[in-house]
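Below: a set of structures, written as structure tokens.
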Structure P
């Protein structure tokens, strides 16, 4: 196995630990500790952390090490504003070029989210919603936009983990939210770009509004 492939595998393992809440925003990721836990060299862990830094999951502080990225309130507001604008552009391009069979994947993601929510798996529902947003980026067929949205969504996911740890959505709140996503899918399928863009922006803004009370100044 090449060193690059090994680093990608370790990055995937660390990413899963972050997504699962084992490592939270602000936690330090110590190379030596991770190398022992994962039975790989420190160089492999260092390369893995570099990959995760490029994806937006972690940040390296000179002379202080690598930490899971954390956000102040103003940074969260900036992040969601960027997400809304960039994904809004991606949605315009997706609607201009995607075929109905391609758009069907959007509805499948929301159906999966409903299934998870109905069984009480709210984290699974959230993952399916993020897959919905990822599909919009894919359907835009704009490589730079897609890369930018991957980084933005990863950072948003870190904030969503904060929500899950401190004040998770109730099943009822999640179902209400999913009904709006169903409406968004219908607007997209009907080619109603103006109202689809407005609803997408609302959903992202509402996500931020319910998150801000959990944020530090």
Structure Q
């Protein structure tokens, strides 16, 4: 049985981009209609008149963003798969397009071979994120993990007495001197020291002082 061809809709406010992609794809055996639209209104008109399997959508357009176009296309033609083809390489636009309903995301600097691979992939109702997009996502996750870890470190809750003792440790007071200054026993000082090391997950005085300075626990 002959496989049905993929009808494409290219949505970009630059007609030169549409014409260029058309010229590169029109000789592909599995590509059927290749239609163009410069804005949301034209895209809606095309989708209402033709069965479109894949829409390649730019993000930056003067009237409606690619995110708005994607939401509208998925609303009026849920079976049309949206593939973002854009120069925007930031995590915010990637996540916004995916949340809007895009099945794939590739950069305009990618090769035409990958564009074809992406088109064929989303036409099969699968997801496609280029390697470059995956790299952006991984880097974002890594950064988010570091932020969460740093925030967790700053969430260390020391008691008022522990803060007081930490400040004296930073001033190179030993247990006996701290006990005399605070009018408590050395055993109590040692108990507080153990708690401070446990809470800050440090093992030495040097490590403790570095941690305390890094997390604004002492000046």
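Read-outs throughout are calculated quantities, based only on the coordinates presented, and are distinct from any laboratory measurement. As the structure is a computational prediction, the values presented were derived from the model and not from experiment. Cβ atoms are built from the backbone, for glycine too; each structure is taken alone.
Please state which of the structures P, Q yields 22.6 when mean count of other Cβ atoms within 10 Å over residues 79-86 is computed from it. Walk me through the intermediate numbers first.
Numbers: P: 17.6; Q: 22.6.
Answer for the origin of the read-out: Q.
Upon calculation of distance in nm of label points 7 Å out along Cα→Cβ at positions 15 and 167 from the atomic coordinates, which of the structures P, Q produces 3.1?
Label of the originating structure: P.
Shifting gears a bit: Who wins on relative contact order in percent (Cα under 8 Å, 6 or more apart) among P, Q, i.e. which is largest?
Once relative contact order in percent (Cα under 8 Å, 6 or more apart) is worked out for each structure, P has the highest.
The value 15.3 for Kirkwood radius over Cα pairs in Å, for residues 127-190 alone was derived from one model only; which of P, Q is it?
Working: P: 13.2; Q: 15.3.
Considering all the candidates, the number was obtained from Q.
Let me ask something else. A value of -25500 was derived for helix-only ellipticity at 222 nm (-39500 (n - 2.57) for each DSSP H run of 4 or more, over all residues; to 500); which structure in P, Q was it taken from?
Checking each candidate, the match is P.
Between P, Q, which one scores greatest on FRET efficiency 1/(1 + (r/R0)^6) of positions 47 and 183 (r between Cβ atoms, R0 = 35 Å, to 0.05)? Write down the numbers at each step before the final one.
On the way: P: 0.20; Q: 0.00.
Largest calculated value belongs to P.
OK, next. Matching task: 1.1 is the computed value of distance in nm of label points 7 Å out along Cα→Cβ at positions 87 and 159. Pick the structure from P, Q.
Attributed to the structure labelled P.
Something else now. Quick one: mean count of other Cβ atoms within 10 Å over residues 7-14 came out at 21.5 when computed from one of P, Q, so which one is it?
Q
For FRET efficiency 1/(1 + (r/R0)^6) of positions 63 and 135 (r between Cβ atoms, R0 = 41 Å, to 0.05), which structure out of P, Q has the highest calculated value? Before the final figure, lay out each step's value.
Working: P: 0.50; Q: 0.85.
Greatest value across P, Q: structure Q.
Cα Rg over 2.2 N^0.38 Å computed as 1.07: which structure among P, Q?
Value 1.07 for Cα Rg over 2.2 N^0.38 Å corresponds to P out of P, Q.
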